[in-house]
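Please find the structures below.
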Structure P
Amino acid sequence: MYPRYSYPPLGVLGLAFNVLFGGQRSFRTDSLRCIERLTPWGRGAEPPLHVLGGENIPQAGPCLITFNHYYRPGFGAWWLALAIAAVVPVEMHWIMTSELTFPGKWYAPLGRAGSRWLLNRFSRIYGHTLMPPMPPRPKDVEARARAVREVLSYVNENGNAILGLAPEGSDQPGGQLSWPASGAGRFGLLLAGRGLRFVSVGAYEAEGALCLSFGPAYELSVSRGLSPDEKDRQAAKAIMEHIAHQLPLYLRGDF
């Protein structure tokens, strides 16, 4: 059994107004309102949001929170961001996909176009950075480079920033952890070079609760003398292994 997920009606109306007419919103405030509505699946069940490693929740930046892209049929991955944003005590900057791809669905072309418009509106409302979807497509090279520059600029201008990112960037079969696309490790090293610490979060559902397990902060680094591709691979491996340590064994996948 799983928690019951629902949205505050007034919050949905307010967000819809902003989507249509513009304006700014606090993602953390909206996240808290959503998480407050979580209900357990039955009497005596665990609290609907179960936080492990609470002492590792960052209170200030600069840091990057990385988490797995937990998936099961019927579960919206945005609840991962909502839950993390609700327990981190400051406003975060999220790196979010610019498009939902709907692989194998007959309505994919229409869905992709609609999602691009809607997610662009969300990024403006909440001030987040859009990153092209995974897996990478040749046509997105310029947009991806622009998104990386935007994130680095944000970090340079906000010394205590806390960023949020799911390196996998897409749903994975069985919800198991898998390798991110090439470039994820390189991106992590760019952020580490600007002084960001890394905090790993394992997200999953268990015993009727949505669970977040926070690991201790660490510094991302790789061995010297490696080629750019080797540095990318080694950094990605380190990031994903830290996330894996916060997950149950059955979700660790390749790690």
Structure Q
Amino acid sequence: MSGQMAGKVALATGGSSGIGKATALAFAREGAQVVIASRTQASGEKVVQEIKASGSEAIWIGTDVSQAAQVEALIRAIVATCGRLDYAFNNAGSGGRGGWVAEIQEEDWDQTIDGYLKSVWLCMKYEIPEMLKLGGGAIVNNSSVDGQRGFPWDPAYSAAKHGVLGLTKSAAMQYAQKGIRINAVCPGWIRTPPVQSMLEHDPDAEARMLLHQPIGRFGEAEEVAQAVVWLCSDKASLVVGTALAVDGGYLAV
């Protein structure tokens, strides 16, 4: 399949739904062979079939990105199956319960930090050596607007997403001259399955959420996906260590 990423291999963790799925599909439209890593086989395989139906190649590999052995096995399987790794969108994440700082349980804190921050480090730890073998590559980490502001409903989540940005910028500085560009995206309120579930339980939540988003609507997963693919592409060749807000003006308020 032709496209600016033809002959390349792209990984999207958490690629079976939401922003990860949209990004996997966007990589495929640009001609890349796509690897979807997630914990849910049924939805992951469904995305694979959708990509194959469009004329591109894709595989699903079951992975819990908070577990080092599974991430190492994921990257090893990608290289064994696809021969290379050029792009990675480190998007998958999971966490424990939020709440007031003095009331958060240690196990919930650890689950959130492992699920949203340690997981990004683990992915880069094993992605980067393979990209170095190729002479370069591009990585995009999924942070959040809550990585650049306080989020009083879940301080652990905000801490993890702030950590993703610090990790992204530091890694970007280390590997820029080695040919690997590392950046992050910071989505605002995006219409993803978790957000949709929140709205179903509390229809009045939409108005409260959009008070923070000057554009006056939720973003779509595809809009974030386009930013990720651009950051990975040669069109963003001078973009290194940035935190790109895809937020409808959320952080401008």
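Couple of notes before you dig in:
- Structure (P, Q) behind the derived value 11.4 of mean count of other Cβ atoms within 10 Å over residues 19-26: P
- Taking mean count of other Cβ atoms within 10 Å over residues 27-34 as the criterion, the top-ranked structure out of P, Q is Q, with the highest value.
- Origin of the derived value -14000 (helix-only ellipticity at 222 nm (-39500 (n - 2.57) for each DSSP H run of 4 or more, over all residues; to 500); candidates P, Q): Q
- Origin of the derived value 18 (relative contact order in percent (Cα under 8 Å, 6 or more apart); candidates P, Q): Q
- Read-out Cα extents along the principal axes in Å, computed value 47, 36, 35, structure in P, Q: Q
- Structures P, Q were compared on distance in nm of label points 7 Å out along Cα→Cβ at positions 107 and 171, and the highest value belongs to Q.
Each reported figure results from applying straightforward, stated rules to the coordinates on display, with no laboratory input. Being a predicted model, the structure only gives us computed values, none of them experimental. Cβ atoms are built from the backbone, for glycine too; each structure is taken alone.
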